[in-house]
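Have a look at these structures, which come just after this line.
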Structure 1
Amino acid sequence: MDHSRVPVLEALQEFRRRGDVVFGPPGHRQGRGADPRVAEILGIDVFRSDVLTLNGLDDRRQSQGVLEQAQELMADAVGAEHAFFSTSGSSLSIKTAMLAVAGPGEKLLLSRNAHKSVIAAVIINGVEPIWVHPKFDAERHLAHPPEADDVRNRLREHPDAKGMLLITPTDWGTCADIRAVADACHASDVPLIVDEAWGAHLPFHPDLPVWGMDADADLVVTSVHKMGGAIEQSSVFHLQHDRVSPTVLKQREDLLGTTSASSLVYATLDGWRRQMVEQGRELLGNARHRAERVRAELREMPGLRVMGGEIIEEGLAAEYDPLKIVVDVRELGISGMQGAEWLRANCHVDVGGSDSCRISASITHSDDDETEKVLLDAVSSLVEHADSIERQPAVHLPAPHVLELEQAVLPRDAFFGPAEQVPAEQAVGRIAAEMISPYPPGVPVVAPGEVITSDVLDYLRSGVAHGFLISDAADPTLETVRVAARP
């Protein structure tokens, strides 16, 4: 296919050349009605490029096939049979993907280290989750993807499961053996969905971890805004084989997705695909070398422990994305959250992620010598000034097995059923009626339907005292907890 073509961008360019005046949405009329104070900050071209697909980029019958052509080019670029663009981010895309495989009351295998959007999908879709627990790294207090044997065993225990959802890479860059998990699923004739939100760049360089489509996954969801060059909320479904029907997937997406899709998202997805096909190998190769330089420099700084290929040698992960810079800062006497806040306040550097143990930064094709220097100087300054950071109450990190809570009732039933708010001390032994997710990275420690334990509650409340953000709990302070009402 001709990857110099960018159907969405070309249609947008033609729309602007014609000077069409639209008497439908959006109401700002391509910027005519935009508040100049807003346009001064955002730029008037944002509004000029905000066009509906129907009766804008294309006609009401979509006879020009603008979006269809762009999606065909994306599929060809990454080796998929089908690709579908989504403008509501992978949070919605993963809900759609799950619903395309398992419906209400049906079983679906899920990695328990899933983002809260996955748990939300379980609640909304009404599926019965069969949790596949990740491989816990007690030393780093980190969850790596589960192994194929774990998936195989769960499929043996639940032969009526409709498929498996695997999260890889994790927020911290550790990767599963996708092909082995795919083989385990396909031996039971069920599809493998891969939540590869952090892996949109992987198809475009051979020295990066294996791409889900190349590893025989059936359905892969990517967030191109995370490691790619499209704007926020840009997501793509990639599909191959016949275990998931493209018609069913499209209908499920139509059920959940917006009817007012953003041309800005479509256009940047289209342009990013062209850039990667034409320049991706060089750009990502440069990024990979840059990341290795950064990692080597950080390893020379006292008090830092930089994660890298050793996790593969230790048998904790199959692969590791070298563009993820993950730095344990506990030897500095601070938490990752404190480190992230100090870097923002004092160096105007915002790292990509942080938790009680570490900070992370993503190196992408967008970085250059200047941003590399900014990152290294900022972290060096953090090391130098760590002693001046006020100590917070310690987070009571639990043993890995403590995080494997009993699923007493279906998440949907617990979330929508009768509930009551009780003092935290009275929540022990009760069934959770809400998600409790320290953010970032937003992985629920407690999911609806799970039995709350004193150890997990102690961990969460010590985290709140330290500075955890708990955005999804009814009471973010965790002084009280929402639990299922007793009969």
Structure 2
Amino acid sequence: MMAFMDKDFLLTCDTAKTLFKEVEKAPIIDFHNHLNPREIYEDKCFDNIADVWLGGDHYKWRAMRANGISEKLITGDGAPFEKFVAWADTVQNLIGNPLYHWTHLELQRYFGITTPLNPDTAKEIWDKCNALLRTKEYSVRNLLKMQNVSVLCTTDDPADSLEWHKKIREDGFEIKVLPSFRPEKAMGIEKPEFATYIEKLGGAAGLQITDVESLITALKNRLKFFLENGCRVSDHSLEGLFYVKATEKEANDIFKKGLAGADLSEEEIAKFKGYILTELGKEYNKVGIVMQLHIGAIRNNSKRFYNLLGADTGFDAMADFAYAPQLAALLSAMDETAELPKTILYCLNPKDTEMLAVMASTFCSNEEGIKGKVQLGAAWWFCDHKNGMERQIEAMSDAGLISTSVGMLTDSRSFLSFPRHELYRRILCNKIGTWVEAGEYPNDLSYLRSMTKRICGENALEYFNM
């Protein structure tokens, strides 16, 4: 029987162990997360492990609800230690769940704790973690340094001032903290707050937005500002119908209806979003940044808890709509004029993994020598587990070149989430090692080491031009 999460955790053959040694301590390029740049600038220290683990982590909240924990001990006013004990009880019941591995990797890598977390060990672990967290050595910046983070890209609205990114840079912090351009609200024409947001965006861009042309101009102005502050990547969340071909006049008529608060059909919404996506994609290509498309969430499904807690509180799910034709049309609309940017495709529903892998390889042609110009992204959100990572690696290998992958990201709001890169590296090395030891690929360790290092960081540096 193998020891619990020891140095060879998930590494089942000698080749896997050899490859993992090459990338175990490699710098982390985390090109998509939801960390708070202000907390990085202020170098926040956490008072206790419940705050850093349970504050805002909807992954854990979902698990606790499934374990029958009262909302008072999840998002309510329960005492921090009581919440931690409730989490410890949940952890013990998480066999097979990625949260179990994440939790114990974080205990090991940050705190040196190898004892499994459960209600009996909760007090001991609580005391040890808190004693360390209250020292300056465990401030936010030092937590990032512990995991050898080199670059991280936060997720930011086009109207954001990027005040904290500027201050971090001026402060000389050695880790690059870069903004990502996420114009979701500018495309949310169906939302009741759309008109208010457009006014805010116009203020940030220094112009009055009255039609779709001025909207595109405002977004381009803000993108230029983001580029001046280090932006290398954009991000879009696509849910439901997101592309129907439209002329500028059609998009403009729909935009004016949306500003006036008129009801819009699904087709009209898709025409507007598709037009904006296409125009932005062409601009991304022009200025040389990457387009990320996260596809397939269905959000805020519990109206009761949305009214109580708001968005991003653990009540989202994976949709099951078929979108291959509209995705192909969207990519083709940019590719037709050779203006398709480097693009990463993420699916929330695993049924779409192979479809996206094949779709990506369909649009990779370029004369600039870009490897994996369009590619299947890392296992995302509800797919971010051992099975999901293995399936992503296999799908990208089956339909393209895993050697061109830009690797893993955290997609997290937690400053303790970076061992997820280690988990991915272990799974990747084991998959490659298994292929080699099964005689499916030569045991060329020189090349294998080089390829593994590329996937675990070097490809991302080149792909994102960081």
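Please treat every number below as a calculation from the coordinates, not as lab data. Note that this is a predicted model, so its numbers are computed, not measured. Cβ atoms are built from the backbone, for glycine too; each structure is taken alone.
Taking relative contact order in percent (Cα under 8 Å, 6 or more apart) as the measure, the highest value among 1, 2 is held by 2. With distance in nm of label points 7 Å out along Cα→Cβ at positions 53 and 333 coming out at 4.6, pick the structure among 1, 2 it was computed from. Checking each candidate, the match is 2.
When mean count of other Cβ atoms within 10 Å over residues 21-28 is computed across structures 1, 2, the figure 11.6 traces back to 1. Using Rg/Rh (Cα atoms, Kirkwood Rh), for residues 365-436 alone as the calculated read-out, with 1.00 as its value, let me know the right label among 1, 2. Matching structure: 2. Here helix-only ellipticity at 222 nm (-39500 (n - 2.57) for each DSSP H run of 4 or more, over all residues; to 500) was calculated and came to -14500; which of the structures 1, 2 was it taken from? Here the read-out was taken from 2.
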